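Structures follow.
FYI, it's all coordinate maths here, none of it is from the lab. Note that the structure is predicted; figures quoted are calculated from it, not measured. Cβ atoms are built from the backbone, for glycine too; each structure is taken alone.
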Structure P
Amino acid sequence: MIRPMSRSDKTVIMELIAATEFFRPDEVLVAEELIDVYLNHPDQKDYGIVVTENEEHEVTGYMTWGPTAMTIGTYDLYWMAVSPKHQGHGYGRRLVEWLEAKIAELKGRLIIIETSSTPRYESTRRFYLGLGYRETARIPDYYQPGDDRVIYIKHVA
């Protein structure tokens, strides 16, 4: 099940983000900042956050997404994480498929996803390629020396 994030999910999501060991401490702070914007300013339109649950109603993953500023019909998938104990069970795939359907419903046309070029993110890059996203750009040394920004896109029908 995928549903909007609630205030009671915050602690679980922050633990989930930390458990993945994919995010630096400064990145965790940014993820939390976006969660707080979403929870404390319900009228804002910049960020949406959804969570996925298993059959026992345990939060297994989350995703932050939103419209890309100064574009028409372009959306960003900003953050996504699935609990390590739930990875490989389709929760990430379901989150991305939900986003694609939601953006189509909103008459959107393009999804942008950015990630790191480091070996640690190889499975992440394969994941997006497997879902039909294509790499369209790399910005060398973007995050730090030797860590390129890899940009994927997918057009939504």
Structure Q
Amino acid sequence: MTIKLDSLKSNSGARRRKLRKGRGIAAGQGASCGFGMRGQKSRSGRPTRPGFEGGQMPLYRRVPKLKHFPLVNQKNFSVVNVSALNDLKAGTTVNLDVLVKEGIVTSPKHPLKILGNGSLKVKLNVQASAFTASAKSKIEAAGGTCETFEDKKSV
């Protein structure tokens, strides 16, 4: 059997007849056409806009804005990459105060965190509140030490 355009037929039940509203009681949707009696939702046109909650503050205005909910106890750090420590003398102890004196950190509001971007060629003793794993391995590979402590400036 070959299929031709004139022999194509939709499946039974795929195409339903349109409901003819307001054509008498016998038609099943007569008089008020299934909209009930009076009120906002029985009028012509769209009853309410999407998200309307009857005057109550709608959900899309109740939830916090922007992309994500803010973290309640967020930890902020003054971050420094390992590559910025190459200018320091070998064998020095590096902490937030030293970095401020050297001008590497300009605003020491938060505790110090060392990130692992770049390479380190100098042996240093670094004291910070946090290290990334790559930063720790690069400092120790250069012959230095990493000392973690809880800073009093932590927020």
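Determine which structure produced the value -10000 for helix-only ellipticity at 222 nm (-39500 (n - 2.57) for each DSSP H run of 4 or more, over all residues; to 500), calculated from the coordinates; the candidates are P, Q. Before the final figure, lay out each step's value.
Details: P: -10000; Q: -3000.
Answer for the origin of the read-out: P.
Figure out for me which of the structures P, Q the number 16.2 belongs to, where mean count of other Cβ atoms within 10 Å over residues 13-20 was derived from the coordinates. Provide the component values of the computation, followed by the final result.
Working: P: 16.2; Q: 7.4.
For mean count of other Cβ atoms within 10 Å over residues 13-20, the value 16.2 is produced by structure P.
Taking percent of Cα pairs over 27 Å apart for each of P, Q, which is largest?
Working: P: 19; Q: 61.
Sorting by percent of Cα pairs over 27 Å apart in descending order puts Q first.
Identify which of structures P, Q gives the largest calculated value of Cα Rg over 2.2 N^0.38 Å, for residues 5-60 alone. Could you put the intermediate results ahead of the total?
On the way: P: 1.16; Q: 1.82.
Going through P, Q one by one, Cα Rg over 2.2 N^0.38 Å, for residues 5-60 alone is largest in Q.
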